[in-house]
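Here, each number is a calculation from the coordinates, and none is a lab measurement. Since we're looking at a predicted model, the values are computed, not measured. Cβ atoms are built from the backbone, for glycine too; each structure is taken alone.
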Structure 1
Amino acid sequence: MTNKVKVHGRCDKRFSAVKEAFQNNFDSDKEVGASFAATIDGKFVVDIWGGYADAAQERPWQRDTIVNVFSTTKVMTALCALMLVDRGQLDLDASVARYWPEFAQAGKENLPVRYLLSHQSGLAAFDEPITEETYYDWNRATNLLAAQKPAWEPGKHSGYHAITFGYLVGEVVRRITNKTLGTFFREEVAIPLHADFHIGLPEELDSRVGELIPPPVLKPGEPGYFEIDPNSLAWKVMMNPPPNYNALKGRAWRGAEIPAANGHGNARSVARVGAAMACGGELDGVRLLGLPTIERAIEEQCYGTDLVLGIPIRWGLGVALNSKEMPISPNPRTFSWGGAGGSKMIIDLDAKLSWGYVMNKMVAGLLGDTRSMGIAQALYAAL
């Protein structure tokens, strides 16, 4: 880059190497705009940002810039369900149909709630061809899933529910609370924690949204390239409908509640929500849930090659757990998930640490973005 990007924000001296790693991503032209934040014992030790909020690099990334973090949203959605578990309103071993009677179609009358959270329900994709408008129509999306037959025997395998996760878990939350998932999250999590994260973005916040820069289209032989068989489950999950990055700029996408994929926030808000979980479910006098419920969430639900992602994943309830294939941290009680393009949310119960990484320059491939990995290594080295 012709001009060195200046990193803004605060970083405790102890974690100066974290800021250097963050800066290095800009210096090596891996970033356009990004933010990184980390908490220990609920207190921020790093809260930094830099670069530009647009592809033309004319609009600086500000302290309050937010972007679509895609599947990092799933951790927020899972948290809402876990809060209901903690309150005794949701039984993980009860049938989904107990809360959502219409779900008891196509042989799903006994499918337990935990299978929705662990991507084992067999409802990873919409069976019939849909358009983007289905994403914006909650009743249509949930009705389609309620009527569907599972693509495999529920509980036998995991198959990443890239989009359907949010409608499935969100509808259970709605049936119990009479609140949409976005409303429940806003009222019960975001507002009490003062976390600038939104599932269903109000129009008045559009001016703060950074422009996502789509990943490059890779060719065979290039690092990160993968080919999806048009007859595969992965194709149905990822290509029905095909990705449309232009839609992400529209009010319809931003304003809808798509709890698996359209959360908007920054690293500070991601780390703030993560801090509540890292501290056992309570932060600054705000209790979301108890530690026993968090520990239930990180009990292994399944561990094997995911039918959609094609790699071994050790799933808890709505989160991935530490494994030899995906070593999230040196500490065993660490859980996480991330979003397409590179965003990440990590919660480490052993270190009482949380961190979030949010950016607008997307990388290709489903997993394996190295930008946040270098930052995380510097973070753990300083502990």
Structure 2
Amino acid sequence: MPTLETIIIGGGISGLACARRLHEAGREFLLITDRLGGRMFAGEQPMRNFGAAYVTRDYRHVLPFVGVGPRLRRRDAYFRDGDRRMTLWLPRIMRHRRPLLRALGRLIEFRTSLNRLRAACPHICQAEWIRRDPLLERAIKQPAAEFVKSNGLASLGEVFIDPVVGATIFASTAQVNTFYYLAVILPVLMPTYVADLSLTLDRLTGGFRDRIFTDRVVAVGHSPGGAMTVATADREFKARNVVIATPAHNTRIFCPEIDDPADHGLLEIPMVTLHVQGLRRPEYKPGKIVYLGHGEAVTVLLPFGPGLDVLYARTLAPDLSPYYEQHEIVGRVGWKTAVQLATSGWRPLAPRPGLFTIGDYNICGLEDSYLTGLHAANRIIG
């Protein structure tokens, strides 16, 4: 059996980024995946996807591969306060301008530090860089609830910010740290657009489709001479480098000896993505973004086309009658791990020589997952 230079396990955004970079460098690799696209999982029709919902101008590395759809404007986002639907543009918000200005200042500082991290990440591990940036390190260690309290954001957060956190990372403010809290509300500082993933797979895999093997990996191990083995149900491969680009629950199944302390306390959050064609009830503002509060069947109604919404739910068959006069579910995917959120510890991307574990363990987002793939490829090339 010949020994390959690199095997990549997982065909999501991080695995494809790694493959794209190795291809550009003329290196040998094989990508094994049971679902090309991973949690992006773009549908065949334009604008339909089941994963990442938006991109911003700060997504500099991944934007060449992701289409930019309609702009998501703050004035088009509605929130529920009792029986009312309201936007951010309310006179009462100005009564909170002092804490809002303090929080805005922190958010600007956070964006600057985050973009420095992104600029460095193709060559430096996220976990290593974070130790060099005191602001980001503090944000990781500080609970979001503490940030909310110290900035006087509790009353506004309950109506406006908490629903955005729930709809973006499917967790409550009480579950996350300040880093994730600020990352979720960061789009208020810049233009944000619907992510069109319909051409992303073709753009990323152009030139190396013949190096993609469709199968499910069942085990990763070692072989004599320092190489590693990757076994599927029917075949076995050998490689000097193995890049694992899957959620943590998959990694533990076929590589159980990896017991990374950074995974202890990792939040692995399930979620269902629904494509719904229908007519919303008037109070749910047809054609607008509507964030829903705690206890609702879905977290957000996100328009993706005429009469077409993307919804995120906890169950495969939520009751949608409160939101639609008539509707049809035209697409549905359940994710065992839709989002994985680190606590105070960040996973090193190369836990041991020749082995890389990449993806969104440290930072949840399309751009940052893509950057972990670049990092693994550059380490292999370098």
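The value 3.7 for distance in nm of label points 7 Å out along Cα→Cβ at positions 186 and 234 was derived from one model only; which of 1, 2 is it? Of the options listed, only 1 reproduces it.
Which structure, out of 1, 2, was semi-axes √(5λ) of the Cα gyration tensor in Å calculated from, if the result is 36, 24, 18? The read-out was computed on structure 2.
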